[in-house]
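In the part that follows, the structures are each spelled out as structure tokens.
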Structure 1
Amino acid sequence: MDKNSISNIIIAEDSGTLCATLKESLVKRNFNIIGTAANGQEVLALLPDNKVDLVLMDVHMPIMDGIEATECISKNHPLVKVLMLSNYNHVVYVQESIDVGAKGYILKDTHPQEIADAINTVIDGGNYFSPTIYNKLAKKIRSSNETRPIKLAPKEKKILNMLRQGCTSDEVSVKMNLSLHTIKAYRKNMFIKFSAKNVAHLIAIAFEKGHLGNKAKFNLEHL
């Protein structure tokens, strides 16, 4: 997403007070709120007649909850991104959200600026999780014995290659025309995928997993 473009957002939250607070906060941060909804059915009713970039989706709502609504959006409106919003940090809710297509999961006590940053990250094609959620996911991944190949999104591949070449996050941000916060979110997501502790560790594992070509050849080229 271009830094200067305005994103179209739907807020799905059954608490009228919180919904109004979120709307006011996001409008101040240059988001266009095209509608609000108190349940999943109201969200789905708004989608056909509006250009929507992202739905900020409460997990627990009456009539149709956020999980079911997100599944419907993923199937019928695949270009619309969903960022889950919840009071609950249980991994089971996070996993269900990811399974139906949500691109992130943040807690309702998240600072307004971080919510805005999360929205921008998801719209830019990344994933975003509140720190508590991130830590739980990282622990879950580290404790698993999965051997399936690690899949990287196109932007993640570009960022990984730039990091390999020695670029800083600031330099990557300029080259890709994305905010620094978005680049850091992509980097954090790759740390999770590779169970890496830092950038050097990430690059080492990426070479080991075959995502950066031949390490011996790379070392010779940079002698």
Structure 2
Amino acid sequence: MINILLNETNFDRDWAAEALACIIRPEMRVLMMPLSDNHGWASDALAWQDGFESDGDYHYDLTRPFRSYGLMENHISWLNYYDDDFDGITEKIQKSDILFLVGDDPDACMNTLEDLALINTLRCYHGIVMGADAGAKIQFDEYYPSLDDEMRFEYHKGLGLLSGFDIETQYEEDPFHIAGIIRAIESKDHPVIVMPRKGGVMISEGNMNLLGDSFTADRNDLDDLYRIAQGF
């Protein structure tokens, strides 16, 4: 399995294209898996159609980067939470070289996968698993949702595809992201891959390749992180 963790659909830009051009090839088949059902993603069947069918609001943005790597539209299929049954989805997964997990709420993404009984299927998948934002976070054995105004930090159970480090997605130098990085390091003594907007990470056979502006923070950086936090 190859895991590619991203923030959004900008991985066709120069910061990622050099590393991914040898991974995402024109003959491959991609299964789009929009999983999060809040903030307008797909709260009902009609919303799904409006968002993801060929003229939908999200269709172009999600398919554009793959088409830039040479994939044809007929090599891109979709998981439809409202129409697909388990056998149909499993067949789509088995026929795909790349799964692209997309969502903005990791808890909602995991709930969708549980509803569809797909967690074990994904754990047994041997292709390329890409994820944007929450679709990246849930690939870990445990993940922590991004901190909000309540600054509540806790780990939730993920897919179990990755372990031994954490990621901080959509990174900006603000109190929420800095606090999340500090708490993740102190909770598990794991390094944290910090991913600004033009950032990501690819993991293949235990090897980690940081993409774009991504960088690693670990226990050795805690003093600097606390100094930044005190400046807010």
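Details
- Value 14, calculated as relative contact order in percent (Cα under 8 Å, 6 or more apart), assigned to which of 1, 2: 1
- With helix-only ellipticity at 222 nm (-39500 (n - 2.57) for each DSSP H run of 4 or more, over all residues; to 500) derived as -9000, matching label from 1, 2: 2
- Entry that produces 17.4 once mean count of other Cβ atoms within 10 Å over residues 64-71 is calculated, selected from 1, 2: 2
- Computing distance in nm of label points 7 Å out along Cα→Cβ at positions 24 and 72 across structures 1, 2 gives 1.9 for structure 2.
- Parent structure of the calculated result 0.2, given that distance in nm of label points 7 Å out along Cα→Cβ at positions 104 and 128 is the read-out and 1, 2 the choices: 1
- Once distance in nm of label points 7 Å out along Cα→Cβ at positions 80 and 112 is computed for every structure in 1, 2, the highest value turns out to be that of 1.
- Comparison across structures 1, 2 (criterion: distance in nm of label points 7 Å out along Cα→Cβ at positions 16 and 200) gives the highest value for 1.
Values quoted throughout were computed directly from the atomic coordinates according to the rules given, and no laboratory measurement underlies them. Keep in mind that what you see is a predicted model, and the values were worked out from it rather than measured. Cβ atoms are built from the backbone, for glycine too; each structure is taken alone.
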